[in-house]
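Please treat every number below as a calculation from the coordinates, not as lab data. Small disclaimer: the values here were computed from a predicted structure and weren't measured. Cβ atoms are built from the backbone, for glycine too; each structure is taken alone.
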Structure P
Amino acid sequence: MNYEISNLILTLLLFAAVIFDIRRHRIPNVLTFGGMVVGLILNFEQGLIGLAVATIIAGIFWNMRAIGGGDHKLLMAVGAFVGYPMIVRVLIVVALAGGVQAIIWTVVYRIRSTTPISWCQTLKQTAMPYSLAIAAGTFLTLLLTQGSTF
């Protein structure tokens, strides 16, 4: 498989998903399902297993309402691109990036609010765009494992 082309397409997919998620709090199905199809075309055997692993693991977090449906489908698309076993590493790093993002998100909202009550209400009403953590975790994992091919 040509990693440069695959990584370029994955980068564009993640960039577009982050933009949509920040602006509209939604990731279009055209991006996620399209990403799954392209990922499988580029990397069918390993991509199919990666997609299945991402479907199951991210599905658990989606079922617990820890991530949204668009985030779940975006992780499935990433799984189709990176394949198995890379998706396992990606999911671990994405979870760590999500934890860092949640801490930063909480601190920013705490600083911006004037009272503890308004801070808690604002934080509960504001959806954190998890696609940032997905993109950051994916890029970091690929950089650490593929080095200069990314």
Structure Q
Amino acid sequence: MALIRNTKKKGQLLGMLEKAILEALWQRRAGTVRDILQIVGRRRDLAYTTVMTVMTRMTEKGYLSREELPNGSFIYKPAYDRDAFYAKTSRVLFGEILRNFGSVAIAQFVDVLEEVDPRQLEELRQKLNRSASTADQNDSRPVAL
């Protein structure tokens, strides 16, 4: 799966229309461009060709799959369910961040967890402790964050 960051909105992986299309397809499980246009076009004026172009590009990025129908149109499906998409995407992003920024990224991640939800930080601590004990059964020191 290619991960292309949308530079229009800083820090977002998907553009607003891409996200709306994925949400619509996760809800419906499948749909044509016209089906999806009826859903995502409710809140703003969108051309059929705009939605078709974005869905084609999302297919090229690996976010969607499509199958041609007898009438020449396509039925689109999400390539991954919501949880699998977010898990796969976050894993790739975290890996890239860690390769590029190392321990600085980890420290910032911990700081953000403390700000956003301290319970998540505790869950991370427990997971790291389980991983550490699995990796080294002889060393029972807890992982410090």
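Here relative contact order in percent (Cα under 8 Å, 6 or more apart) was derived from just one of the structures P, Q, and that gives 16; the source is Q. Looking across P, Q, the calculation of distance in nm of label points 7 Å out along Cα→Cβ at positions 108 and 132 that yields 0.3 traces back to P. Once percent of Cα pairs over 20 Å apart is computed for every structure in P, Q, the highest value turns out to be that of Q.
One of P, Q was used to compute distance in nm of label points 7 Å out along Cα→Cβ at positions 12 and 76, and the result was 1.6. Which label is that? So the calculation was done on Q. Figure out for me which of the structures P, Q the number -20500 belongs to, where helix-only ellipticity at 222 nm (-39500 (n - 2.57) for each DSSP H run of 4 or more, over all residues; to 500) was derived from the coordinates. Going label by label, the one that fits is Q. Among candidates P, Q, the computation of mean count of other Cβ atoms within 10 Å over residues 20-27 that gave 16.1 used structure P.
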